[in-house]
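J.: In the part that follows, the structures are each spelled out as C-alpha cells.
A short reminder: the numbers here are calculations on the coordinates, not readings from a lab. None of the values given here were measured: they were computed from a predicted structure. Cβ atoms are built from the backbone, for glycine too; each structure is taken alone.
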Structure P
Amino acid sequence: MKRFVYINDESYQNDYCDNQISNTKYTLWNFLPKNLWEQFRRFMNQYFLLIACLQLWSLITPVNPASTWGPLIVIFAVSATKEAWDDYNRYISDKQANEKKVWIVKNGARKHIQAQDIRVGNIVWIRENEEVPCDLVLTGTSEPQGICHVETAALDGEIDLKTRVIPTTCVGLDSEQLHKIKGVIECPIPDKDIRRFDANIRLFPPFIDNDICPLTINNTLLQSCYLRNTEWACGVAVYTGLLPWMQ
C-alpha cells in the first residue's frame, strides 16, 4: 500500500495521525486488573495462588493461611509498585518529547509548535544537535552541497555519523522557496525496516515542471536521530506518531 503526502497542504493533514507518542503500558483505570493479569500469567504465580487458596480450607491443611498469603501479597505489591514506577517514568519521558518545541512552516512563515502537533505534510526545521521529531524527507540544508550529517545511535547503535542528501529536485531551492514549496510524496506505509525507503517526490510548478524524483533512505531523517555538524536542515513530515520500528 502507498500513502500520498501533500507538502504544505493543510487540507490533507487530517488523513493521518498527529505526532503524539505514548510508550506507557497502563492507565489509572486499567493498572490493577492489567497488572494482576500479567503477574498471574506466570505459572509459578498461579501455583502459589492455588496453594494459598487451598490453605483457606481448614479441613485439608493445618497451616495458618497468613503464612502464605502475607508473603504472596507483599511480592505482588512490590512487583506492582515497580511496574507503576517504570510506567510513570515512561509517561514523563513521553510528555517531554510530546511538548518539545519545534519549528514548522505554516502560511509561508516559520511557527513554533509542540512536537506532538506535527502533521503529515508539514515542513519541519531542525537545528544543529536537535533531535528529529518525526520521519522526514529532506528538502533543504544549510550546506551548499545539499548534505547534512545525522547521528543514528538511538536507532541502530552505530556511533559514526551518516550523510544525508536532498533529492535532486530540491537542489538550488533557497530558504524562501523552501517555505513555499508544494508537491506530493508517494511513499509506502510505515514498517519496521529502517534501512529502506522506496518513494518518489514531485514538486508542483513554479518550482519544477512536475518531474518525478526517486527517493531512498539517504534522502530521509528518521525520528530519534540527531542533526550533527550542520547548522540547519528541513524536511517534509511523512510518518508521525509511534512508528512500527519503535514498538
Structure Q
Amino acid sequence: MTSDNDNEPKSELRIKWPPFMDLMILIAVLVVVKQALIPVTLLYAGPISTTSAMIVGTVLLKRRGMGWRDLGFRKPEGWMRTAGLGVLVFVAIIATSGTAGYVADLLFEDVGTSGRFDHVEGDIAAYATVMLMVWTHAAIFEEALFRAFVINRVLATLGGGRAAEVFAVLFSATFFGYRHYYYQGMNGALTTGAIGLVLGLLYLWFGRRNIWPLVLGHGVINTIGMTARFLGVRGD
C-alpha cells in the first residue's frame, strides 16, 4: 500500500548557478592573487588580494542589480546601538580567540604571525601604514568579503533556509581560517576560523542588514594588537 505522501514531489536541493558563479569568481580572485604575491610580498599579498576582490565583487553585485548596501553596508538606524553591538562583537572576538587559541595550542605549534609585522615595532611610518591596512583590508574588506559577500552568495546559491545558513557560515569560517594559514599556520587558521564562525553567526543575528558592528569590533581588536606591536609589548 502507498500513502498519499508517497505521491508528493520530493524536495530537492537546487543550486542556483548565477550566485554560485559569482562566489567561485570571487574566491578565485582571492586565492590566485594572494598565492601569486606571497613569494613577492608576505606583508601586502593579503591586502592586494582583498582590494582586487572588492573591485571584482562590486562589478559582480552591480551585474545582479545589487550593491554593498544590500549586504549590510548601509547607514545604521542608530549609531549608538551600532556602537553597542560593536562592543559585543569585540567581546565575542576576545572570548573566541582565547578559547579557540587554547585548543589550537594543544594541537598545533603557535608560529605567531611568522614575523610579518615585526617591522612595526618602534617605526611610526610602518605603524601608520599597517593601521591603514587594519581599517581597510581587515576591518572593512574582510567583513565585506568573508561575511557579507560569501554568506549572501552561498544563501542565494542554495535558496536560503536554516540548513543553507549553517552551511554558509561554516563555509565562510573555513575559508577565513584558510586565508590566515599562509603566515599563521594551522594554529592561527583554527583560531581565526573559529572567530570567523562567530562573526558569521553575528552577521546573521544582525539580520544581514548592518555589518558596521562587525567592522568596528574587528577594527578595534586589530588596532589594539598592532598598537601593542608598535610599543613593543608583543613581538610574535
Structure R
Amino acid sequence: MLGGTVLGQYDRSLGWDDMHSMNNAGIVFDDSQLAVDGIRIDNVTDGVRPKLADDFTIRNVHLSYVRDDCVENDHVHGGLVDDSLFDGCYEAFSARPSDAIIASGFDGSSKLWTIQSSLVRLQPMPGPRGASADGLGTGAFFKWHNWNNPDASLSPKLALYNNVFMAERVGQPGASRMGIPPEQLRDCANNVMVWLGPGDFPTSLPSCFTVTKDRAVWDNAVADWLARHPGVAP
C-alpha cells in the first residue's frame, strides 16, 4: 500500500479510556508480507495494526497524536519498521497478545521485529491510564507480553538499529518499563535516547544506546526526515 492520509476528527482532549474504547486504527491489514509505505496518520487510537499479517513492512510512515499504540502488533508477527517518523505516541510498539489471541495459537517468540532508521517520541496526552498530577501521561516505548517472565513471552524478539527515541517523563507503567523488554533484544546498534525528564534516564539501557538531554538531537532528526519525505503530508 503506497501513500494515503488518515486524519482522525476525534476531540483531542479525550482521555485514554475514551479513545481505547473506540478501538480504531489508521490502517488495519490481514495480508502477510504487506508493505505500508508513505502513509500519514494523525489522531487515532492505534496508528498501524497488522493483524493476520506476518512479515509486515512499515516504511516512510508519519504518525502523530496516536492515542494508544503507534504500531499494535498484538498478533505478535515478525516485521520491519523502517525510516518512519512516529512523532507522538502514547505507547510506541505493542506486542502483547490478548487472552483470545493467545488461545488462537499465536506465538511470536521465534520471530524478529526489526525497527531501524526511525524516530519515535512518546507524547504526554490527556487522561492517561491511571492518575497523573497534571492530567497528562504516556505509556512506554514497548508493551510486551510477560515483561517480568521473558522465558514465557510470546512477543517477537527485537532488533534495533539507528533509531532516535524521545521521552519527556516516566510513563504510567513506571520507570522499569521505560527501557527494552528484558532478554528480548536479539541485535542492536547506534540508537539514541533523548531524555527530557528530570535527572538520569529512569532505567538502564543496553550499550547500543546513547542517552542525551539535548532536545536539538530530536528536532534536527525530525527536520531531516521531513526534508527527505516531501511526498508524505506534514
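J.: Quick one: Cα extents along the principal axes in Å came out at 43, 39, 35 when computed from one of P, Q, R, so which one is it?
T.: Considering all the candidates, the number was obtained from R.
J.: helix-only ellipticity at 222 nm (-39500 (n - 2.57) for each DSSP H run of 4 or more, over all residues; to 500) was computed and gave -3000; which structure, P, Q, R, did it come from?
T.: R
J.: Now for a separate question. Check the numbers for distance in nm of label points 7 Å out along Cα→Cβ at positions 65 and 89 across P, Q, R and tell me which is largest.
T.: Comparing P, Q, R, the top value of distance in nm of label points 7 Å out along Cα→Cβ at positions 65 and 89 belongs to P.
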